[in-house]
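Structures follow.
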Structure I
Amino acid sequence: MNFTIARALRWWVSECPAQTAISVDDHAVTFAELHAWAGRVGKYLEGQGVKPGDRISMVSMNSLNYAVLAIALLRIGAIGAPLSFRSTVSELKDWLDDLAPRFVFADPDRYPAAAEAIGDNAAIRLLPFEVIARFREGPEVALSFEPDEDTPAFIIGTSGSTARPKGVVHTHRMVVTYASEFALMEPRCGRGASVLSVGPFSSSSGYLIMMQMLIQGASVFIESQFRAERALKLLTQHRITTFMGVPTFFERICALEEFAAADLSGLYWTQVGGARVSAELLKAWRDKGVVLRHAYGQTEAGGAWGARDDVAVAEPRKCGRGGMFSEYAIRLDDGSIVRHGGPGEILIRSACAMGGYWQNPQGTAQALRDGWLHTGDIGEIDANGNLTFLDRLKDIIISGGLNISAAEVERVISELPHVEEVAVISALDVDFGETPLAIVYGDAGHLTAEIIVEHCGRHLAGYKVPRYIAIELEPLPRLPSGKLAKPALRQKFKNAEQYLPKVR
């Protein structure tokens, strides 16, 4: 018997066929309707030549058609490979080269960019998402294929710390294990529960959470984009039990005038992570009877684990002690691995961890060593096993919950004529927590913030384009090793948002 996402969905179809499975922007389907619709889409794709192991990419904002396609791919053994709807043509080309998908589905706003990225590549077919809607009604179809539990279910892109993005492979087994672990620890988040998911399907906060909660038998309420007023309405109207997100989502909700009178008594499990969490934010939700659990995790780990209630209340900065089948450790500077102590690199050992990076054996071997996932983050573990995240070893900026590789932005800026050195670090941002700050040295007579922003805008998604730019007249400081001295630059520009103008 295979430990697959498809089997889990079939179980809930037989157990609670009339329960809402997915609702996107108030367009809902039950478990029975979702399964049948996805079956018809799967049959269509098989007829178009899609085979097990083929990659299918999507470039779109969240939609019900998108969710149905994702389930259809599971049923025929194809691999979902969602791409950010914010991607530029250049970014899409890079991903299409790596993934070599059989089909790309795009919504109307992203269709021209997808077409340009595909160009004359006859191996990739482009289809509008409206195709999926054609199969909403129709007779039940039989699909005999059963994927193996260790085959890839989907690939989620992550910026990581390198100049080129990497695709994190999620197998059926790891996703079902993650969902099972969560449901065993928090049974009230399982059958009959409900979750509000506002992350984009191109990230684990969207695609993975949807799969996780469907496996658990919960109803998943999804939004095409985050709007605080809508989120609060859904939380109260549907008595949502589970809500996970980055701090800015919780901040915008509690800033609403309606928040004070909102009935959030149904909200049982909340988890916050991906950026700094202020004491004021924790208190605002605690005053409503809601405990925000500080979480730690990353795409490669298959999810995140939030602090237990006792820790979340008494020591809210701590991220808990891992999951039932997942554990933390710290790798010290001397290379030794300890269960308590630090600071040092955070390691994770879990059946929920990734199967590797897509077509990247070198990156996989670097991340998965000695039975541990090496996260590239710095933390410490107390005597009770609770982790505190301290800093990032990897050069990543987290803006509104989305990872930005500093190296990727540096690579793009360095392509400009007259740029001799560039370093990208994070600056504080009221709306997004962090935002890129580019520090550039070169021929100042030919370099302006406008030129840099325009160039970045053509090659990077909007959220990756620096909001602050400092053009230096002297070479940037370097370490004895010859590398740019980013610690010195972070110190020099630690309050940059207070005196540098925003360039966009």
Structure II
Amino acid sequence: MKDERLEQIDTQRYRIVNRFDIDATLFAAPEVPIESAAVDELATMLEVQETVDNMAKADSSIFDERPEVLQVAITPDFHKARGIPVGTVMATKGFSIPQAIGNDVNCGMRLHITGLSEEAVMSKINSLESQFRRKYFEGGRDIPMTRSQRTALLTEGLEGLFNELPRSEDKGLWRVVHQHKMDQQLDHIDRRGSLKAGIPTALDSWLGPADRISRDSQIGSIGGGNHFVEIQRVERILDGTIAHLWGIKAGAIVVMVHSGSLALGHVSGGLARDAVRSAYPSSLNHPNNGIFVLPDGPRHAVLATKVHDSLRHAANFAFANRMLLATMAIDCLEQECGEFESNLLYDAPHNYWWQEENASVKVTVHRKGACPARGYDQLAGSIFECTGEPVLVPGSMGASSFILAGRGLEESLMSASHGAGRQLARGEAMRGYEEEFKSFMERFRVVTPIDLRRVDVRSRKDILERKLDEIRQEAPYAYKGIGPIIETLTDTGMAKTVAELVPLMTIKG
């Protein structure tokens, strides 16, 4: 049934009709399902323009310039979330919106290319499953840190952590971090994984004691939902030139990580969202859509520092978390398959914001469930200036993932999809589809905290069904097909395909 709010431009673009006349475009090939509830949520989100207009009328000194939602781009993995749909990219002037980057601050993707062969991995598949389970879920992380190292991580990101971490440190996972020269690969991370921030007073309990090394339950955690660590094989090279420049070869084994800032990020993000409420005029009723904004300008400098610090603490944690999750996988693979080289291709958020100068105007680009996909011009002077930005787009669990190169399409705000996108809510995915789910579990290896093959576990129907229900929520049929998503990205000029990856084993929290 055609949604009257979507005005078709061509076969893969729709203008989103809205009463504020905001430039809003949805990118979706004909085979991509468009969820009416997500369009409802998007329409409600756009009322933020009415919010800032009302704020300006109530107090003309709040904004230094007329506040505007300049442009909205919706990627084809668009689906309903909580207040702001996944797949939303929004550019604003005069204000920014902490809520528009999602609850899991700096959720993102990371990909390492290894020197392993598929034969080496598959010959050890059973022992690898045991190694992964022990490492990720049975106390095998072993990531010792001092209070000063944790503080440096949150306030300066990976650069700060490595400045505080001596090369001679070989306890626990740090031996593997140094062996694979993670500190020399920061140019392969968006903003080097290092955002400057103030002291994180609200996170003091995570910093640990001042007089000794400590370990915690957060760093090195995958998280729930659609987060994962996956061992994949390069199935096809689709652009030989870029693949060669990036060191990608057919048949190579890669490690892909999808995770974010976990509970620490939820706390930091909550602090930022709560803080911006103080800038809202007390004379006005709260916005109907529950979205509050952070005005730009010197009047709000103290508030802005508080908000930015909170979000940067979370973002820095997430960069380190993905690095350590990948290192844990590499450690397990080396224990079973022997030593090998591994090189980071890229690590970037798909839940964050970027402050940019656009024709001398300060613009904030917010991405929630959307990868940055910048092209040559935007990456001049970087190691990706000849190729465009690596874009990592995973399929659903058990399906192909793709590596693409960004093309800097302004119409999409230089963004692309961050995955296939849900087509069934988690509750719907748990009902029915028994044959599809049974077939999936028989042919695909999923490593969970519980060994589903153990006789004693299989005899506990309550435990078994609870874990299977969690997997059902992320099963392939719960997501859109990855093919039409990739078709949309390539045909519209958002990104160019470089390689297709197929999964061998997925580790889920």
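Read-outs: derived from the displayed coordinates by stated rules, not from any lab. None of the values given here were measured: they were computed from a predicted structure. Cβ atoms are built from the backbone, for glycine too; each structure is taken alone.
Quick look at the values:
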quantity: Value 31, 13, 8, calculated as semi-axes √(5λ) of the Cα gyration tensor in Å, for residues 370-417 alone, assigned to which of I, II; calculated: I
quantity: Top of I, II by Kirkwood radius over Cα pairs in Å, for residues 106-169 alone, largest first; calculated: I
quantity: Among I, II, which structure scores highest (criterion: percent of Cα pairs over 17 Å apart, for residues 66-177 alone); calculated: II
quantity: Answer label among I, II for the case where relative contact order in percent (Cα under 8 Å, 6 or more apart), calculated from the coordinates, equals 12; calculated: I
quantity: Which of I, II leads on distance in nm of label points 7 Å out along Cα→Cβ at positions 226 and 394, largest value; calculated: I
quantity: Entry that produces 0.7 once distance in nm of label points 7 Å out along Cα→Cβ at positions 186 and 242 is calculated, selected from I, II; calculated: I
